[in-house]
Structure P
Amino acid sequence: MDNKATEAGPLHEKLKIARELCRRAGTGFLRDEGLARLLESYRRACRKSGRLRGEAGVTAQCGICERLEGGSCCGAGIELRYDVWMLFMNLILGAKLPDERLYADSCLFLGPRGCVLAARDVLCVNYLCARITERCEKEKIITLQEAEGEELMLLFLINEEVKKKARDLYVEKGKKA
């Protein structure tokens, strides 16, 4: 059986809308000085979280689970948690969002090297399975979670700013019509 399935339905529509929004307004969002600062802070926070995930052993444990035990955290359906705004933010952050699943039983956004998203849902950031909590040092997990808290706070601020700017653009265009 072919591992790749063409995506259709609500997620496909969200992706289509996010790509169109990015095509029409993405560069304008990136030119906004306040949003650009938030995005850069977010990128730094994500790099820090990624580094700490590696140092804590989380990345290695996820890889072992995926390769040897069939994985489960990034299962099919997780991608449905993502709305148009999160997909749009991923696009303006440079993520390459696939149209087809790489692995039939996995999240659409799971690539050969892990998650392809630049901005992840709170569940994807926060979830720690028993394997991780049992095999990784508690102090390192606490440090990681503190960093992920900063990442999520910045993501929230970016999400709110993007929505505000989109509303402002919509109202501005409506007044000109």
Structure Q
Amino acid sequence: MKTHNIIISGFGGQGIVAAGRLIAFAGMTDGKKVSMLPSYGPEMRGGFANCHVIISDADIASPIVSQADIVIAMSVPALNKFQPVVKRGGILIVDSHQVTHSDYRDDIRIIKIPATRIAMDKSNVKMSNMVMIGAMISVIGSPSLNSMALSIRDLLPQHMQYLFDIEMEMLEAGMAFEG
């Protein structure tokens, strides 16, 4: 039985909740049981945001992740708040363009990916969340790339379907990154 307890965190406007929704939807498309619990401050854009996502082969008792297998941190406040909840041997994926931090725990795996820089270089800074998801997929192998593609297609509103290829490009850039 495999379960991934994931926390995605950063500022409102970075697509934190959208990333959580996409991961959960793709997990469901893979036939897994999923849970997603978004949280954001009243100020939304620019305020603190996080999303708890659980993907499992088994029933999920609670949507709250108290010990994370994976934390995606896209800001310094996100890193400060959620690095302590990564379980020993877990994974911390950091947007190293946003987080220039050097005080990391030594009992977890740290993956630094300049997601914002990668997205800016591809002229779409608003898709750094997709780069981070790609990095996560490359490490844990879940959700599948096919399910991610189906989920992106399904979740994009009709008038925004033109973004599908760009979203996939960002996802694949994150999967291909070797830091």
Entry that produces 1, 8, 15, 19, 18, 15, 11, 7, 3, 1, 1, 0, 0 once P(r) over Cα pairs in 5 Å bins from 0, in percent is calculated, selected from P, Q: P
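To test your reading of the models, identify which of P, Q gives -22000 for helix-only ellipticity at 222 nm (-39500 (n - 2.57) for each DSSP H run of 4 or more, over all residues; to 500) when calculated. Could the numbers behind the result be given before it?
Details: P: -22000; Q: -11000.
Clearly, the read-out refers to P.
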Structure (P, Q) behind the derived value 16.8 of mean count of other Cβ atoms within 10 Å over residues 57-64: P
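For the read-out relative contact order in percent (Cα under 8 Å, 6 or more apart), a value of 33 was computed from one structure; give its label from P, Q.
Matching structure: P.
Rule-based calculations on the coordinates, nothing more; no lab input. Note that the coordinates shown come from a computational prediction; the quantities given were computed from them, not determined experimentally. Cβ atoms are built from the backbone, for glycine too; each structure is taken alone.
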